[in-house]
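K.L.:
Next up: some structures, all given as structure tokens.
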Structure 1
Amino acid sequence: MRVALINEGTYPYRSGAVGTWCQRLVRGLDEHEFWLVSLVDGRPALRYPSPPNVAKLVTVPLSGAPVGPERAVELRQHGRLATHAAVLLCRGMLADSPAMFRSGLRRLAGLAADGTHPLGRIPLGAVLLDAWRATPDPLLPRPTRHDAEYAATVLELAVRPLAARVPAVDLCHTVHNGRSLLVALAGKWREGIPFLLTEHEPYLADPLLEKVGALPGARAVLLRFLRALAGLGYAEAEAIIPTSERMCRWALHHDADRERVTLVPPGVDPTEHPPLREDPAEPVLAWLGEPAALSTALHAYGLVRQQVPAARMIVIGAAPDGRGRPPGVSFSGPVTGYRALYAMARVLALSGTHDAMPYPLIEAMLCGRPTVCTDNGGLAATVGLGAQVVPPDDPVRLAAACTTLLTDARLRRELGTAARTRARTLFRLGGMLDRYRELYREAAGVDAAVKLSIP
């Protein structure tokens, strides 16, 4: 089968959870031929080598001057049609009318079939402001021309992926519910190509929102666009595939059809992470998290040292600029694998992350290392009862949990065993790949075609 794997600049360009997930999917489904379609800014460097079953890498630029008709007659005709579509799009997303939003977006997809950026040369700011003023919604901030023009600039860039030329494939698979979804929608509407939608994170984490900064009106407009787009993706996809229970609840809360929602957790090969048999002699704590959570972790470590004076802490990652190192704290620097660090630590603590696919946590579970994690993002759902879970941004509770595990060998063994059993059961790479094989066949109609061919 020929599959277009569509992502928003993550694969094969950025290391991290989604990039790792894509690499494992493509390598594991080596019976299929993949076209990688990546939405990019600039010319990023490749981070992953292409497996043999990758036919081609197609990049879709997200910035630059808009592409549009050059001849005056064509420009006027395009402007008239695009403006009408923009009215439907803006009124549909602001007034919460899915049918109107779909109609506007589908018209734009038709206009973009020749590579034209559909909203590039129309008075989009005025269209958006009119739609905003016509929407009596107390949840929307009062419309201003400045906010409307700024939001229009971001919105024009946002819909450019509709102009992407979808490869001649049997199936599209978008790994984000955002701008990469637009490529899949264009492929379905223009070429009749079915698509799957995998969701790792909610649209609230979309990079588009960073472009509007602190402008509340523009941010509200972009949120309406992303919410409407997410709902449209749920309606149009052959299957909706959240990677966590949290994302499953998110999709259902946003009216996804329950019968088309299939939870498929990320997979890890357990043979690559055999259990660590020896318990370190020294009370070493390894910490992994977002930079914003480091101060909480260091505060917690200070409290741990009051109870366990010999405790040391390894912060996984590079040391931040301008921050001193408390006694007993070291920074690992950039790492490509975590096993050696896990072998040095009695306990792994993860905090302050909203990563929907915390691979380092799953790998630690497979190694049998006991963990402490904060109750946010996908962490608590990942560990279940196989770890100590504490509230986020609570150094006292974090310190208490770490102290308990550092000093209780029996509890470490029990949690480590429970974690490994859970990881081998729920996050097995073979299980993930087998489920996607089934979903690919179902979405592309392969099973139905085989049945029809049997006399």
Structure 2
Amino acid sequence: MALDRRNYRQLVETTVEIADKVGVKDIAGRIVEDLKDESEPYRRMVMETIEKVVANMGASDIDSRLEELLIDGILYAFQEQTSDDANVMLNGFGAVVNSLGQRVKPYLPQICGTIKWRLNNKSAKVRQQAADLISRIAVVMKQCQEEQLMGHLGVVLYEYLGEEYPEVLGSILGALKAIVNVIGMTKMTPPIKDLLPRLTPILKNRHEKVQENCIDLVGRIADRGAEFVPAREWMRICFELLEMLKAHKKGIRRATVNTFGYIAKAIGPQDVLATLLNNLKVQERQNRVCTTVAIAIVAETCSPFTVLPALMNEYRVPELNVQNGVLKSLSFLFEYIGEMGKDYIYAVTPLLEDALMDRDLVHRQTAASAVKHMALGVAGLGCEDALVHLLNYVWPNIFETSPHVINAVTEAIEGMRVALGAAVVLNYCLQGLFHPARKVREVYWKIYNSLYIGAQDALVAAYPILEDEQDNVYSRPELMMFV
């Protein structure tokens, strides 16, 4: 049955359902011996069943004898696997060990011995599985106070960082990351000051799995243990990270951008910012966008006043890409800092004025996006004068034909509706609702409709005073009250 995929799945599901009714002990006790069966597909089916049963029900009613058999069985099944599909065995091992928790302590030396032995195997697949297993059981080792054992595993993994197979190297980095997470920076062996310089050359590796695990590990160290590493090493890493912004996988780019924030927090924003601003000059768009996000994150972590002067100064460079990058950074920055933006709105208003009057479409689009985030952040904080001033520059762009620009401008006006109130925007709208040209009317009615959807109740007060007709009463007596 184990060879037929449909039967396999149904049998596993049925067994799991029965276990839900009768408990883990009865089911696990009956099938635990089969973890040592000579047929690998059957062993895999048993392992998957045990994993699902234990994950659903926990391991509280497993007695000590069954516990021994279970650990013995999963170790045997793990060591004897030959097929490519290792995930079932890893998941099963992880689920059993995690649900047993502190009861695994007597078996940990044996498990770790197996892992160390398999890390030295000539087969790359076996080494990869051994490293993956460490990342599955690291949390339980911490629960069992086996920090010395984990430190030893850390040293062993550190020695294998010269691994030539990228899949295996990725798993080794993942295992190191799991150990660093649970053991902490101060108790980590090897010490962080030795570990990080070994990771810097690995950042050059172009394999996705290696990149992802390496940047996660570097980011974790930058976040929690930056003081163990000299600033020069962090700057070296900054230059390597710029290359990782070219990665295809979004997760890698996001982790890289966050790492810039952690490094800036550790060594101060000036050097990191200089590196990033320099990167705005590159041709590749994806790289520039990631750089702008990184600048905004640096501003968020180190306070915007450390970044804004240099950022606004960079806008003076007469190069489209750089100026667009600065505007995009401002857009992300105001999105991230929210109401902190009220302290900086007057500083950046002249820059946004210039951008909203620029001949280049993309300038105006990005500036409108920045105005939107700014308006939404400072709503109700008394910055109406600057916002009305900016609205006067945003408004002439409503007749643009490019969909991206018109989208950004409409969103900026929506942001203004929130910050200034619907009545102010309605006053701008009324001038074109009944314009003789149809193209003009269409644009104005579109804005009015979105205004009506967003703030229907607030518009009542702003409508003109009309005389009542026979059936229709247009007066609003509640608004005629004077105090």
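K.L.:
Of structures 1, 2, which gives -23000 when helix-only ellipticity at 222 nm (-39500 (n - 2.57) for each DSSP H run of 4 or more, over all residues; to 500) is computed from the coordinates?
P.N.:
Going through each structure in turn, the value belongs to 2.
K.L.:
As an exercise: mean projected area of the Cα convex hull in nm², for residues 252-339 alone, calculated from one structure in 1, 2, equals 10.0. Which structure is it?
P.N.:
Only structure 1 yields this read-out.
K.L.:
If distance in nm of label points 7 Å out along Cα→Cβ at positions 92 and 428 computes to 6.5, which of 1, 2 did it come from?
P.N.:
2
K.L.:
OK, next. To which of 1, 2 does the computed value 24.5 (mean count of other Cβ atoms within 10 Å over residues 44-51) belong? Don't skip to the answer; put the middle values down first.
P.N.:
Values: 1: 12.5; 2: 24.5.
Clearly, the read-out refers to 2.
K.L.:
Between 1, 2, which one scores greatest on volume of the Cα convex hull per residue in Å³?
P.N.:
2
K.L.:
If relative contact order in percent (Cα under 8 Å, 6 or more apart) comes out at 12 when worked out from the coordinates, which of 1, 2 was used?
P.N.:
1
Quick note: the coordinates plus some simple rules give every number you see, no bench work behind them. This is a predicted model, so every value here is computed, not measured. Cβ atoms are built from the backbone, for glycine too; each structure is taken alone.
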